[in-house]
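**Q** Please find the structures below.
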Structure P
């Protein structure tokens with residue numbers, strides 16, 4: 001998703017975070033300095049901001065959620081290890097999947113596949 005697809009989120013984040021009203025801004029006619037200023041402020045938005053959540057749902061969960069997820073997995077793994085089913089490693093607990101993680105993984109695989117194809121093409125190979 002491009003940032004142009006989350007314009008409403010960016011407007012709301014700027015209003016809430018910086019008290020800057022971007023409503024009615026002509027995005028097509030921004031000069032270079034204004035665009036760089038807006039980009040710098042957008043880059044500094046908190047991971048939990050609407051814009052970041054729209055661009056990358058998995059990244060918006062934050063460190064606390066990741067730590068809780070790992071604690072939860074450790075608890076389930078400890079419980080599983082003390083049962084008879086622990087003899088079969090296929091039944092081991094798996095980490096919970098958070099919203100947006102599968103999409104992020106798919107985008108990463110697509111990007112890496114394209115990178116590999118570009119590199120192979122540069123060497124006259126095909127994948």
Structure Q
């Protein structure tokens with residue numbers, strides 16, 4: 001993890017624990033949601049990632065730190081770096097969940113689409 005800005009590491013951790021093993025586009029979508037939240041709330045990436053009750057993996061008691069030589073971890077770092085300057089193909093999404101759960105909060109949001117195992121949402125647009 002040395003040589004990376006701390007914000008990139010926090011973002012990569014979120015990609016790694018929320019979407020490792022997913023296609024690149026799905027991992028990028030998770031990263032973009034995190035970046036979108038940080039911009040909207042004017043917070044750092046680490047503040048967003050470790051904000052209570054936001055991402056399931058941060059609520060778990062036991063965390064395993066990814067190993068430097070782990071291929072999925074290196075991929076998450078690359079995606080996190082790219083997400084900082086990538087075009088937002090999610091259309092401003094700031095929420096997602098796995099397809100096999102149904103959180104109550106999704107009912108007041110606009111569904112955007114599915115990337116990998118996750119469904120993505122944004123605030124409803126006023127027309």
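Just so it is clear, none of the values below were taken in a lab; they were calculated from the coordinates. No experiment lies behind these values; they were computed from the predicted model shown. Cβ atoms are built from the backbone, for glycine too; each structure is taken alone.
**Q** helix-only ellipticity at 222 nm (-39500 (n - 2.57) for each DSSP H run of 4 or more, over all residues; to 500) was computed and gave -13000; which structure, P, Q, did it come from?
**A** Label of the source structure: Q.
**Q** Match the computed value 2, 9, 12, 13, 11, 11, 12, 10, 8, 5, 3, 2, 1, 0 of P(r) over Cα pairs in 5 Å bins from 0, in percent to one of the structures P, Q, and report its label. Could the numbers behind the result be given before it?
**A** Values: P: 2, 9, 12, 13, 11, 11, 12, 10, 8, 5, 3, 2, 1, 0; Q: 2, 11, 21, 25, 22, 12, 5, 2, 0, 0.
That value comes from structure P.
**Q** Still on this model: Computing distance in nm of label points 7 Å out along Cα→Cβ at positions 76 and 116 gives 1.0 for which of P, Q?
**A** Only structure Q yields this read-out.
**Q** Among the shown structures P, Q, from which was the value 19 of relative contact order in percent (Cα under 8 Å, 6 or more apart) calculated? It would help to have the intermediate numbers written out before the result.
**A** Working: P: 19; Q: 28.
So the calculation was done on P.
**Q** Of structures P, Q, which gives 2.2 when distance in nm of label points 7 Å out along Cα→Cβ at positions 68 and 108 is computed from the coordinates?
**A** The read-out was computed on structure P.
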